[in-house]
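Next up: the structures, one after another.
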Structure I
């Protein structure tokens, strides 16, 4: 008699026990994984766009500083060597592709900071590179992110 009561009680407790099956849990995990992949895919392009926007903002700042430098000294800052202002390499009309001398712009208090690795021979990928443009006016700054042909400032 007691044994029958215990067996009936066990059956009732198992029958009404709430919970999820393994299949239900795996389906939910798969759905969450797919949603996470979609979100990460959409977010991945945001960093590249932010870097490009930052480079364009830096380019506009450097263009303004180069113009102020020209207004003060009558030449554009060219090259990478930093010495007396204006530097020996500075010219009225820079050649196409010559580097904007951010060090001179910093020394003249026209910039607050230089872009990273601006004065190395071959900047690493992801580095902002600012040179002068070929077409008139010859003091126009051209910017690009090294290794990214789609992100350009003119």
Structure II
């Protein structure tokens, strides 16, 4: 009887040791609050703010052309109407092209910056895990439950700030 109990306790302790030291981190927090994420957001804003402003001005210009056309079309000649309509159509096409180009360029740059950020986070987590003896570090999206005691998000965020 004692042998069986001792054997069970030994097996349980071996099972607990085999599970290893594990923790998790909150991906969303790191992608929003790390200095690298904040810097990436600033880069996107700086790089694309002029183009967004230019696009807004173009849209406002088109609206003004349409408004002028609606109010003045009654006194315009057929040739003037045709020129005004063509001008509006050309500007709308230009707007659509510029809008699509801006969207594609923004998404490309955003993807590039996100990949850099993810690589930085991955390296910091690997270094942290190695230095602190972790066998497993999971993202918060891949676990059903995690105690705050094994949440290492603040520690990883602190490492990213260095």
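Have a look at I, II and say which one yields 52 for relative contact order in percent (Cα under 8 Å, 6 or more apart), as calculated.
Values: I: 18; II: 52.
Source structure for this number: II.
Could you tell me which structure in I, II was used to calculate log10 I(q)/I(0) by the Debye sum over Cα atoms at q = 0.15 Å⁻¹ as -0.91?
Numbers: I: -0.80; II: -0.91.
Among I, II, the structure yielding -0.91 for log10 I(q)/I(0) by the Debye sum over Cα atoms at q = 0.15 Å⁻¹ is II.
I have -16500 for helix-only ellipticity at 222 nm (-39500 (n - 2.57) for each DSSP H run of 4 or more, over all residues; to 500), calculated from one of the structures I, II. Which structure is it? Walk me through the intermediate numbers first.
Working: I: -16500; II: -27500.
Answer for the origin of the read-out: I.
Consider the structures I, II: one of them gives 0.05 for FRET efficiency 1/(1 + (r/R0)^6) of positions 35 and 91 (r between Cβ atoms, R0 = 35 Å, to 0.05) as calculated from the coordinates. Say which.
Working: I: 0.05; II: 0.25.
Attributed to the structure labelled I.
Quick note: the coordinates plus some simple rules give every number you see, no bench work behind them. Note that the structure is a prediction, hence the values are computed from the model and not measured. Cβ atoms are built from the backbone, for glycine too; each structure is taken alone.
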